[in-house]
Structure I
Amino acid sequence: MLPVNVEIGGRPLTLRVAVVGSGPAGSSAAETLAKAGIETYLFERKLDNAKPCGGAIPLCMVSEFDLPQDIIDRRVRKMKMISPSNREVDICLVNEEEYIGMCRREILDGYLRNRAAKLGANLINATVYKLDIPVSSKDPYTIHYVDHREGIAKGITKTLKVDLIIGADGANSRIAKEMNAGDYNYAIAFQERIRLPEDKMAFYNDLAEMYVGNDVSTDFYAWVFPKYDHVAVGTGTMHINKASIRQLQAGIRARATKKLEGGRIIKVEAHPIPEHPRPRRVVGRIALVGDAAGYVTKSSGEGIYFAAKSGRLCAETIVEISDNGDSIPTEEDIKLYTKRWDTKYGLTYKVLDILQTVFYRSDATREAFVEMCSDLDVQNLTFDSYLYKTITPTNLLTQLKITAKTIGSLIRGNALAP
């Protein structure tokens with residue numbers, strides 16, 4: 001039974017917040033709010049939802065979000081970069097304590113969602129389809145949703161009044177549409193889960209592969225990432241028609257064909273991936289986080305860690321500006337969240353955007369990219385930045401060496417030609 005919000009003088013005693021979507025962004029937001037004692041409602045349409053993605057998480061996320069080891073399927077310590085001409089560059093982590101975590105999204109998301117519920121968030125299995133936007137800055141929003149919890153096939157139509165909404169409902173966000181957040185370009189992630197024979201699976205025990213080339217992705221890269229008892233084989237592309245996606249997926253299957261021999265497809269998945277932040281991420285008392293806000297990085301296509309971080313940062317800001325739920329913040333108050341986000345991560349997104357523009361524009365530049373990845377200085381800088389989400393300081397000599405090697409790789413690959 002949902003708690004009844006007591007009112008004094010027409011205003012609720014505590015702030016009421018609805019979080020729509022219970023992926024890493026929504027669940028992290030709901031957990032933070034619930035811990036602060038704020039009345040929190042967490043909506044999720046499909047409790048067994050498994051977003052198709054590579055499922056890689058950086059080492060720092062394990063500690064920052066207190067993740068148990070049993071939700072991590074594989075500890076990847078070796079990465080194989082494979083160029084358009086099938087040149088292979090092996091990258092290995094030197095420190096035995098370091099690894100990239102490989103997770104199945106249904107396991108990770110389920111854990112975070114259930115933890116938020118145990119800490120006090122009211123989990124509602126429902127589809128949110130409409131919002132009534134209040135005229136006054138103090139009046140509540142009315143959420144219209146179809147409740148799927150009663151065991152009735154079509155669900156039951158219900159409403160809920162809240163003071164603030166966090167949209168964490170993915171790239172096709174209903175909340176973003178309702179608040180007129182504006183459109184953005186998006187790519188498609190397409191993935192097949194393939195169960196391999198035991199000897200083939202052993203090859204991927206602690207190894208992940210990234211393939212680049214026009215045959216596997218015209219915009220990003222393709223991947224073979226190991227999971228619990230299978231590998232995830234997929235590609236990302238801005239070309240969203242089915243024929244193009246099928247062709248690119250056939251490309252990665254062909255490039256990795258010997259390693260995937262005897263494999264059986266157990267699941268096929270596809271999902272939109274945002275290409276850049278939405279024009280508006282806070283409107284009124286509604287804020288967007290995760291994919292709904294457009295927080296997927298260029299070049300790497302990473303979204304899980306940044307989704308969880310954005311959900312937590314947004315919720316922490318709400319707790320702060322509402323005095324632990326004792327007041328209703330304004331739009332200007334809530335925009336402190338996006339200011340903090342942009343200050344902390346804006347440069348990261350810009351740098352990765354530039355890298356994608358430079359290195360993913362042709363097979364020649366992709367060859368140069370893979371060649372550059374063979375350099376130990378580049379590997380150390382890249383891994384430290386990924387694992388710990390910090391721009392690792394390097395001395396001037398190392399910076400100059402990396403710059404010179406980058407230019408040299410581009411020249412040798414004839415990648416600077418117009």
Structure II
Amino acid sequence: MTSTDAIDLYLGLDVGKGEHHAAALTPSGKKVFDKALPNNEPKLRELFTKLQARHGTVLVVVDQPATVGALPLAVARHVGCRVAYLPGLTMRRIADLYPGEAKTDARDAHVIADAARTMPHTLRDLEQADETIAELEMIAGFDDDLAGESTRIKNRLRGLLTQIHPSLERVLGPRLDHPAVLGLLERFGSPTQLRKAGRRRLVTLLRPKAPRMAERLVEDIFTALDEQTVVVPGTEAAALILPSLAASLSSVLEQRKLLATRIEQLLEAHPLSQVLTSMPGIGVRTATRILIDVGDGTAFPTAGHLAAYAGLAPVTRSSGSSIRGEHPSRRGNKQLKRAFYLAAFASLSQPESRAYYDKKRREGKHHLAALVALARRRIDVLFAMLRDGTFYQAPATTAA
């Protein structure tokens with residue numbers, strides 16, 4: 001939550017790709033500016049400087065801090081304005097309180113400015129991101145895109161293999177992440193080509209990248225080939241598509257490998273990296289997501305606030321005498337929620353995490369609910385680690 005003490009002017013920006021609409025309100029609610037301005041530094045700098053000279057301290061509030069909103073925030077900081085962020089969903093709900101149903105940039109900018117003036121608790125702090133965090137955010141975003149592309153190609157590959165030869169898919173499908181399998185599909189894209197290549201040639205091709213499983217994999221391939229004698233219509237077309245898809249997947253996986261190296265280098269350079277990775281279940285990518293979305297944790301007053309932001313705080317639903325109990329929240333930062341969830345799942349190999357998970361299962365919670373409860377409990381620990389700058393310490397076990 002952003003403090004609005006000593007603010008002389010509230011400037012709401014409805015950001016856009018080509019231009020932004022700006023609306024400025026005084027603390028009493030008087031509108032002193034309401035115009036569109038182009039998305040370029042000179043015009044933004046001129047406006048921010050002029051408003052500061054006339055009114056004093058200016059709070060610039062946006063509803064989108066990244067992408068198209070990045071330049072206005074950078075210019076506002078550079079000229080000495082304070083900045084804040086009003087989440088888009090919050091802004092839309094607040095907008096329903098205002099008269100009219102029109103959806104215009106001018107109205108949205110006014111709602112942002114007035115919400116900052118009258119409801120400062122809805123605002124989020126936007127601290128100056130250091131170069132490491134900014135680079136991590138950009139690379140991690142690209143890595144997320146590549147992960148989605150990888151999943152799409154794998155599904156397409158497995159779908160084609162299942163269509164033309166289900167037995168072969170059962171052998172190769174689960175191994176599509178392995179470069180040896182992808183290299184095989186790039187060269188021999190159909191069951192006929194694989195059979196024609198022969199066992200010895202396939203083993204020779206696989207051995208450099210998969211020395212331990214080359215012979216076993218080839219035997220599994222030929223066993224699968226022997227299970228189907230008919231040729232399914234469309235097999236020849238699939239033989240043209242499969243090598244192309246395999247090459248595309250190889251390229252995507254190679255790009256992700258390069259990005260992982262860079263992410264690890266950037267993470268190691270950050271002072272909080274060792275604190276985060278000392279906690280069981282938190283690896284490089286999970287720590288990166290926490291650094292991007294949580295930082296040092298100072299933006300959250302308590303661990304409960306962080307849990308609510310991540311969508312891991314349980315929601316109580318009750319009405320009169322009809323009490324429905326607690327349910328998982330459907331809101332929050334979905335990427336951060338997924339990171340905490342996966343970290344909790346990965347930590348089940350640790351005795352303390354497994355003990356808490358088993359306790360929740362004995363209480364009647366199903367697997368997912370028990371994992372969410374574990375993730376919520378781990379947020380308390382992580383929040384304390386970030387607050388105190390300390391490494392993870394396993395709780396002392398108590399004798400039964």
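Table for the structure above
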read-out	value
Structure from which -18500 was derived, helix-only ellipticity at 222 nm (-39500 (n - 2.57) for each DSSP H run of 4 or more, over all residues; to 500), options I, II	II
Structures I, II, by distance in nm of label points 7 Å out along Cα→Cβ at positions 31 and 95: label with the highest value	I
Which entry (I, II) yields the derived value 28 for percent of Cα pairs over 36 Å apart	I
Origin of the value 12, where relative contact order in percent (Cα under 8 Å, 6 or more apart) was derived from one of I, II	II
Read-out log10 I(q)/I(0) by the Debye sum over Cα atoms at q = 0.13, 0.15, 0.22 Å⁻¹, for residues 79-214 alone, computed value -0.73, -0.84, -1.25, structure in I, II	II
Which of I, II leads on Kirkwood radius over Cα pairs in Å, for residues 159-350 alone, largest value	II
When FRET efficiency 1/(1 + (r/R0)^6) of positions 191 and 359 (r between Cβ atoms, R0 = 35 Å, to 0.05) is computed for each of I, II, the largest belongs to	I
Label whose coordinates, when Rg/Rh (Cα atoms, Kirkwood Rh), for residues 167-246 alone is calculated, return 0.93 (choices I, II)	II
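Bear in mind these aren't lab numbers, they're just calculated from the coordinates by the rules spelled out. Note that the coordinates shown come from a computational prediction; the quantities given were computed from them, not determined experimentally. Cβ atoms are built from the backbone, for glycine too; each structure is taken alone.
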